[in-house]
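So, here come the structures, one by one.
Since every read-out is calculated from the coordinates, none of them should be taken as a lab result. Fair warning: this is a prediction, and the values are worked out from it, not measured in the lab. Cβ atoms are built from the backbone, for glycine too; each structure is taken alone.
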Structure I
Amino acid sequence: MRVFLAMGPGDIVVDHDRQAAGTSGRGETSITFSSQAVRLLRARGHSALLVSSHARQDSFRDGDIESRNLPKPFAGRGGMGFHLSQILYALRLAREARRFRADLAIIDSGTTHWFMLSAFSVLGIPVAANFHNVRWPHGFEPKGRVARLIRAMDSRFFRRRAVAVMGCSPECAAQARADGADALPFFPWTAQFSATGFEPDRLPSAAEPFRLVFAGRVERSKGVFDLVTIAQALAAKDGVRVHVDICGDGGALEPLRQAVKDAGLSGVIDVRGRLERPALLAAYADSHAVIVPTRGDFCEGMPLVCAEAMLAGRPVITSVLSNALPVIGESIEAAQPESVPSYVAAIERLAGDPAHWQSLRAATATCRVQFLDRSRSYAASMDALLASVSGKPVDALDYASLF
């Protein structure tokens, strides 16, 4: 089979090159999706073209598998420029897939508008969708005129054109099948990790302050400025003392540092920026819990940081907007979306009751298994999808051997 994959904005050329050299994954916490795809496709003897939208245009070929960075036109534009970029990119990808003579295209969320993938079907190429993110935040369905129009056109694609869907959480399946696509086949996957370096049995060095870690993109939609308000609210009380480590990079990094300074919280919140793997693992090990305060304008799928928290043996404080509750709910202290008082109360419950904190921490031992189970990997999900689309039986594969 000849498989065309559009895999998001990461530099897949570098990852493919490193994999061929035997150095892929060094310095990363999770096992990259592109490396899983390459290993699976090679094991099954398929030819493939993997494409990313990374700004550094480049390509790398290893046998019958090629990786190529194809930047989006008008990348970073807002308004109509954004929609034009999405449309033009979809047409370019469909043209590349046809030149490659693809038997199947698998396209990641965020690559383009879903409805534009009908271009592949028009060219005679069956197309499947892979959800890293949901179509809309849970409980925050599209309300604007343009957003509702896009949802209607996307839903038409899922009803009439898509042959299958892959995704990282049950909410992905629910939203792909919304608006009448009830029979659409869904192949779930969970992100995969190496357990090396995580210290789930290590306890924080002191009971106070209660140490929280935020790890991820530093953007307003990820709730980082809510962390400032939450810390202010807790500082105004006589009860729980907290310390928050914010680890990551993003467009809001410097504004966040200024907000922390302006709030007089420099001794409470440490905006550390992006950390290399050893430093990030140490931050997890020194913490009591991980906090994921995603807001209603971000289409989270199932954050990798929630999986990392399980591997580190740390409970997670989050809301339904992370879509993590159906996946690791036993280890979650739930808060209400976009509610600072609710997050404050969740932190107080967890910090004020050591037995409760310990029970959630103990539950991580069960929750983490799925992130080390290669039979539930992205590669295994893709394998099942390929077999379903081809209609041909395949021999069982030891997915652990791919890793």
Structure II
Amino acid sequence: MSQLANPTFKELFTGYEVLWDEQVRLKAESCKIHSDGTFKAQVAIDAKLNGGWQKVLTPAIINFSSGAARTKLSKDLKERVPDIDWYSVVELASEELAKRFKQGDPAIELWADVGEVKPPQYLIEPYIIKNYPNVIFGDPGSFKSAFAMALAMIGCLDWRDNPLQIRLSGKEPLRILWLDWETDEDTARWTMTRFKRGMVKDTFPIQYMKMTLSLNQELDRIKYQMDETKANILVIDSLGLAAGASGGNLNDAEPAIRFYSALRQLKTTSLIIAHNSKSQDVKTRSILGSMFYTAQARNIWESKKVAEPGDESTDIALFHRKAPPFDKLRKAHGYRVDFEPDKIMVRQQDATTVREFVEGMGTQARITTALKGGAMTEAELTQQLEASDGSVKMACHRLKGKGKIMKLPDGKWGLFESNYKEE
């Protein structure tokens, strides 16, 4: 009977893979500890026979807590492949899998500035931070889902010199798994095709899943697809439906907490599309529903659009509403979108060239934009910006401290020459 060396364990999104000497491979998925303390998993086993992997056990639910169940499994496997010590395989797998699953990730000792210290990484800067929940929210029709598709195109193609002037930090193309609660695969494929025809020669792939149940209810299916596709970014379209928040419970904390708890179990990077919470009259808005949707996200951008019915071009801007813990709020980013019946083209533009976008910026950004037209007094700035005297005065002195503007001999504020050009 063949004696196998100690196995190696690999953690999967769906569970664990255990490998003995390239001879036996056990995959345990949907691991669960039940209320009575029993540990069960869906198990599949392959063995290397005649130079190739062959199925020895098709996926079956195994109660690892039952000695009788383990003994029966060992005997069944021995009848199929007699030359392997299946009893040792099953017993060791049972003990180690239960221990790893129950313990989860171990506590580790952290030291400041000791060993290899890596800063958080942007995969697509500044919109998608690795291993973080990133959110783009906005009004219906504000181009947020289409913009996410443009980001997916840039990431999948590893397109460094893209006209959106968006930076990629990775060393290889990204792999996108698109979870769609809003439309269907035909719509997604058509949007992809319009971007391809309008902007690039090469086609690009995304992995697509049409969703109906909440993220929490679909965890096992999503984990399986992440293992199969090797996806490293989830796009979730959209948040309310993915959280299972419908009817009158949009403002309840429970769906939001349940959503982010499920997302944390996936241990991956996510870009979440969400809707706006307030009316157009409110300058600074937030994600629709409970405050926990905003509190648990780590990088939030608001998408705004300016267009008239029938226009073939649209101006959009993304405003940074929540910065990650390690970074500052970024300036607004503007884009010009041109539509043709079978094409979409997007390019970067200065957000301050669109009056409606300037009105939604902070006081400092509005002051520097106003001063591009010439020096102004604080009173003139207050009148033009329709802001309070105190906020303009404070913003001017902060801009002076940053070296952005200067006080002229006549008492007016003006830009330093270097700031006439967009940074």
Kirkwood radius over Cα pairs in Å was computed and gave 22.1; which structure, I, II, did it come from?
-> I
To which of I, II does the computed value 15.1 (mean count of other Cβ atoms within 10 Å over residues 7-14) belong?
-> II
When you work out FRET efficiency 1/(1 + (r/R0)^6) of positions 31 and 343 (r between Cβ atoms, R0 = 30 Å, to 0.05) for each of the structures I, II, which one comes out largest?
-> I
Looking at structures I, II, which one was relative contact order in percent (Cα under 8 Å, 6 or more apart) calculated from, given that it came out as 12?
-> II
I, II: which one has distance in nm of label points 7 Å out along Cα→Cβ at positions 39 and 303, as calculated, at 4.4?
-> II
Thinking of I, II, which structure, once Cα Rg over 2.2 N^0.38 Å, for residues 15-206 alone is computed, gives back 1.13?
-> I
For which of the structures I, II does the calculation of helix-only ellipticity at 222 nm (-39500 (n - 2.57) for each DSSP H run of 4 or more, over all residues; to 500) return -9500?
-> II
